[in-house]
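Next up: some structures, all given as structure tokens.
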Structure I
Amino acid sequence: MSELRAAVVGAGRLGALHAKKYAALPGVKLRWVADIDPARASEVAAQAGAVPLTDYRDLAGKADLATVASPGVTHHAIARTLMESGIDVLLEKPMATTLEQACELADVAQRTGRILQIGHLERYNPAVVRLRSILRSPRFIECHRLAPFTERGTDVDVVLDLMVHDLDLVLSVTPAAAISVEAVGVAVLTDSIDVANARIRFADGLIANLNTSRVASRRERKIRFFQPDAYISVDYEARRIQIYRKSPPPPGVIYPTISAEQIDLGEADPLMDEVAGFVESVRTRGAPAVSAVDGLRVMELSERVQAAIRQELAGVQG
């Protein structure tokens, strides 16, 4: 089959990682790296044997597929232009900065017949992949995503910067609609929300509590599931699952017993799996693992969380 021509738009830390993955994949050739900073574009392009560009619009008629790893506030304009130019897009999170923009991107993908995959990388974490075979109708989910402050991602608030990862995971385990959203947040080091908590109730009875901070003293990425037969704790960072199950009590004992199991998934390369999956979708024209519809659900819930935070802040200030 013919070799696919790939491009990366945005030559920051994440864009450079995407460039390396494309360069290592068979059947696809990284041809271009675009960034408004010529020096940065040249550096990443040189490492991957590609041609640097300063204008992503120059990819029209050249590239078959592209990763968009530019700042979140630029995602809408860049992804729309690329798809309208006939290019399939792997769009890093956040999908856009507003639900309206995200809806437009989904419409453009459908109208042009382009693949639009949303870069929710935790879907490819081996602990999350293994988790799918363990979950059985969880009733409560607790998420903690904490990170020390960096300037990366501060063009958007912490909901679109970090909480979207866990919102995507929560939504991936329930098809039900969110019927209530309560949230609080505070700006600490930037002009937007840096710390946020959201409590979401779904129509099927599931409740999710999400805690997110980008100004924490330590890094933590954990999600816990409580279901009728087990408590399951997932450490995204360590790629470890801990499962606590209850068993019927032995004869003469009143209460059930608790058994513990730990599953260590070891080393993996989720980003390579994500990029390779996107390339396969481009080749086969099959649905991507994280579709535009998935991205829209995350964006819709993100906006509801943001609205709840604004409402809470207005009440405090009033």
Structure II
Amino acid sequence: MRPLRLIPHDLDLGFIGKRKYFFVFSSVLVLLSIIVFLINGLSYGIDFKGGIMIEIRTEKAADIASMRKALRGLQLGEVALQTFGQPNDVLIRIQRQDGGAQEQQQAVQKIKDVLGQGIEYRRTEFVGPKVSSELFLDGVLAVTLAIGAILIYVWFRFEWQFGLGAVIALTHDVISTIGIFALLGLEFNLTTVAAVLTIAGYSINDTVVVFDRVRENLRKYKTMPLEELFNNSINQTLSRTVITSLTTLLALFALYSLGGPVIQDFSFAMIWGIIVGTYSSICVAVPLMLYMNLTRRTTLTGDADTASGTS
């Protein structure tokens, strides 16, 4: 019995020949993402704009749906609930109220009144503007350092041309993700930052797989034109890329559909990131190599230097 193949083994799609269309599409996508971000901005969550955090413990397993409905009826603004640890441990987050400490205390009292008896209030904290701004800057720093570390890794693993191409593709993924959040008005919080970092890791994994095949083919085919060599490398790794992306998307669609509102935005960010990350690895990162003065001599010299350094 022959194994099932989603992608034919001898597939020959002209990705490199259509690179100008891909570059135009990606440029428009990034430009529109920046414009939408500048016009709409992001809908920052409590993590980034401050608010009230209350940790409670109920006598039985918490009914999150009914609690969320009751709290939203208070008209306190953005409300987020999630269980953690045990099923009866709940973290409640309410956006910061207009005014000072007295208004925040009044909001906490309203929450206690509507939730009623039988609840243990274990922790109540107020996240002020200073803390939330520090969290935002830490999130931006985390994404920037991650991309910088990826550049350094790919540079040493391959050549600087590969590293630059990978970072351009990653920046494309991050900006488009921010753009889709700004367009749809989805909440942007620390969980979203975690999703962006995960997207960067997934995307670079796909990109390195194709880059590794490119380098292997550069050693193997000494006279093949680079355009044909790059295109063959993409087609040879396409089956692995597509199958990996599809299986990941199946799990993410399940999370998005069944995981509830707590992780819905995270799941959406991951779904978008997997799709755009797979696209950029194939249609952006590799075709860019044609414009970066990549030669077989520099690649093979780099391999020889690496081998002599490790022998």
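Quick rundown of the values:
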| item | result |
| --- | --- |
| Mean count of other Cβ atoms within 10 Å over residues 13-20 - highest-scoring structure of I, II | I |
| Source structure (of I, II) for mean count of other Cβ atoms within 10 Å over residues 189-196, computed value 18.1 | I |
| Which entry (I, II) yields the derived value -22000 for helix-only ellipticity at 222 nm (-39500 (n - 2.57) for each DSSP H run of 4 or more, over all residues; to 500) | II |
| Distance in nm of label points 7 Å out along Cα→Cβ at positions 141 and 165 - highest-scoring structure of I, II | II |
| Relative contact order in percent (Cα under 8 Å, 6 or more apart) from the coordinates reads 25; which among I, II | II |
| Parent structure of the calculated result 31, 55, 13, 1, given that P(r) over Cα pairs in 20 Å bins from 0, in percent is the read-out and I, II the choices | I |
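We did not get these values from a lab; they are worked out from the coordinates using the rules stated. Remember, predicted model here, so these are calculated numbers, not experimental data. Cβ atoms are built from the backbone, for glycine too; each structure is taken alone.
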